[in-house]
1. Given a value of -12500 for helix-only ellipticity at 222 nm (-39500 (n - 2.57) for each DSSP H run of 4 or more, over all residues; to 500), point me to the structure among P, Q it was derived from.
2. By the measure relative contact order in percent (Cα under 8 Å, 6 or more apart), tell me the structure among P, Q with the highest figure.
Structure P
């Protein structure tokens with residue numbers, strides 16, 4: 001990932017139109033981790049937009065649920081990197097019902113794999 005997992009916190013959110021992957025440096029003064037997070041998530045957003053999901057497969061040593069559909073429907077899904085105060089997020093959005101189900105399956109897998117404790121329920125997306 002390019003940043004130390006022990007110095008960061010992952011969160012995965014399911015929204016009515018998709019979801020989000022968020023990573024924050026645990027110490028707000030840790031600008032090195034913050035910058036590495038931003039570089040990594042920006043790269044992930046670009047890769048996902050191209051239909052390239054090699055990173056999650058490499059990290060988890062398996063093809064996460066939803067990925068085959070996300071690859072097939074990558075043009076129906078928007079991936080946008082956003083900076084946060086201590087890191088960043090990849091906002092994922094779609095209006096395609098099949099792609100939405102795939103995004104939710106992918107994010108649920110991430111919640112379980114990373115043991116984040118994030119809710120497995122779909123919420124309304126925060127206003128941009």
Structure Q
């Protein structure tokens with residue numbers, strides 16, 4: 001296991017499907033696979049915290065940044081920086097980042113072309 005990261009409890013398929021209905025999106029297959037295996041993660045040294053399925057639904061409902069930027073689905077954070085899957089354009093959704101207090105679309109930064117690419121780039125190296 002990579003240093004600084006521990007998997008959470010695996011998410012059940014029914015919870016992921018319910019989250020998709022609630023959020024109005026079909027989550028990318030690589031992110032769904034992550035959720036069914038790791039369920040989110042527990043933050044540790046040098047690791048960005050990824051949210052559980054329940055947190056994804058709750059935080060996307062309640063955090064203003066996701067009301068300001070329709071089409072972003074938050075999946076985790078590192079301090080005041082939020083990571084999201086960007087459904088604003090057609091095609092495979094990239095992972096982006098944006099500050100929690102941001103209201104300017106130009107603040108949204110592309111991090112990777114897919115969740116798997118972002119995860120591989122982000123995991124601490126041994």
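1. Of the structures listed, the value fits P.
2. P
Any read-out appearing in this document is the output of simple, stated calculations on the displayed coordinates, not a laboratory observation. Since the model is a prediction, treat every value here as computed from it, not as a measurement.
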